[in-house]
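Multiple structures follow.
We did not get these values from a lab; they are worked out from the coordinates using the rules stated. Note that the coordinates shown come from a computational prediction; the quantities given were computed from them, not determined experimentally. Cβ atoms are built from the backbone, for glycine too; each structure is taken alone.
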Structure 1
Amino acid sequence: MQPLQPLQPIRSFDDLTAHLRQMGRRIRLAVVCGSDNSTIAAVTRAVNEGFAEVVFVGDCEQIQAQAPVAALAAGLVEYVPAESHEQAAMLAVQMVRDRRADVVMKGLLHTATLLRAVLNKEWGILPQGRVLTHIAMAEIPAYRKLLFFTDAAVIPYPIHEQRLAQVGYLAETLHAFGVEQPKIALLHCAETVSEKFPHTLGYGDICRRAAAGEWGNLIVDGPLDLRTACDLEALRIKGIDSPLQGDADALVVPDIEVGNALYKSLPLFASAKLAGTLKGTLAPVVLPSRGDTAEAKFYSLALATMGC
């Protein structure tokens, strides 16, 4: 299912939820072992908001006993029994391959168990040659719009080809969010290319490809530090001329350590709301952390829905 192009850029989680309601269509969500309270709350909210119907795969007896699930309309919920977490993960992945599911969501099972099914070389859902990566989306009270970044969860130290894929995924996501000309910053601790930091050596190539239109209407610049990527005054103070003009929509971080620290520090120190999803697979995969709230899981479902 392709989302309708919003007339105005989506600039907040409230905007996103309103847009999904206005679409008037439901994605089919396969939830693997989703018997925990926060997953049930997130999933039932997505159904009640009007943009999802759900298939619970595994742990069916525990889930059916939950009052929020029992209150769902019969035509919007389905149950697929499984004898183990491994079988549940396999069945959910097969539903995507058979085009019977648009999004997969992890419930109360180990991330590695679901990823083994997603990445299975025979029947998994990562096509050969595609890059699996993680995209996060943050609503930060001190920032004027949603801020996207990659990768906080999957690729430890991206090679150049993986960074190219990350830029492409970000461009695709931001265009779906109604951003006509997304601005993507390639992050570093300074604004200079250095052999001491090998990841910066490919930044020029990425910028040239973006300027040539490889990913459509897009502006990419780097290396920039986080402040100069998102703050025009910092650019002016440093005397840097950047086409982003301190107005980044998205960040490509150097490695998973930076991405993970950013992902965890934003809600802790800046009261940010966060969402995340995997990209590169045949269908978006939502892999929430055990510590994520029901709200965070719901917004991750909303972000994944935009990628269907």
Structure 2
Amino acid sequence: MPPVFRFAPSPNGELHLGHARSALLNQQLARRTGGRLLLRIEDIDLARCTPEFEAGIYRDLEWLGLTWEQPVRRQSEHFADYAAALERLKKLGVVYPAFMSRSQVRDHIAELETAKRHWPRDPDGAPLYPGVERDMSRRERNRRIAAGDRHSWRLNVDAALALGPNVLSWTELGAGPTGETGRIAARPQLWGDVVLSRSDAPASYHLAVTVDDASQSVTDIVRGQDLFHATSVHRLLQALLGLPEPVYRHHSLVLGADGRKLSKSERHSGLRELREEGVSPQEVRERAMAGL
């Protein structure tokens, strides 16, 4: 079977040179290996994703010369898939309802953190969730849910690791932020009890992308180094749900003038803006791939 690649942008802003790099790399590798290239629209965040931005994605990619298989998978059309995966995790006993709001989490951590005791942070720098509901009785959980208390569903990473394989790892064909390559040991515990579903979204990025990649039979995941550490969570979810393990290739990021990765609000790097300034698709392709 030929390898399957995918480019999976979110329609919550304009595509920029960083997106172009990832899309072009996926296309390049698919052509080189005789593989397939899929496009997935990750519009799970209904509050921020819009049809206008989605239309812009198609327009920008076509302008760059990309082609992809049809139909395009849109996450908003597959909520039932994510709900089914979450139910499987509930039956395994590795998720729990979390009722603390962001402000409550912040206040709780502030009470415990001192000059000599720093609360642990995840690889993105966010404080780990306290997990105070881990030991809440099922009766109390059900009572609060029945009462309509807002809650998310979080992965109990310790319980999940106890059910997973003794050695959890992935094959890295690119490189991590510090040059890691080859077989990489997964460390999902660095993220703590990540959110898998919220009251305002049926699935988090971690759960949705894991389910989507398996549903689309993706074999090769090519994406930016900013998602390198998130692979640990995805490998754990794959193990728990009995899903196949893809190979990963994390590529370097296109950085802005301040040395930080580009954002969708970054000026002078948006593909639409570059096109309107008269920059040619070939020049944009060269800019996006420069330094690789």
For 100 (volume of the Cα convex hull per residue in Å³, for residues 145-248 alone, calculated) the corresponding structure among 1, 2: 1
At a computed 3.4 (distance in nm of label points 7 Å out along Cα→Cβ at positions 33 and 105), which of 1, 2: 2
Entry that produces 29, 23, 15 once semi-axes √(5λ) of the Cα gyration tensor in Å, for residues 65-232 alone is calculated, selected from 1, 2: 2
Structure from which 3.3 was derived, distance in nm of label points 7 Å out along Cα→Cβ at positions 81 and 185, options 1, 2: 2
Structure with the greatest value (metric distance in nm of label points 7 Å out along Cα→Cβ at positions 89 and 201, set 1, 2): 1
Source structure (of 1, 2) for distance in nm of label points 7 Å out along Cα→Cβ at positions 121 and 225, computed value 4.5: 1
Structure responsible for 2.5, with distance in nm of label points 7 Å out along Cα→Cβ at positions 9 and 25 calculated and labels 1, 2 on offer: 1
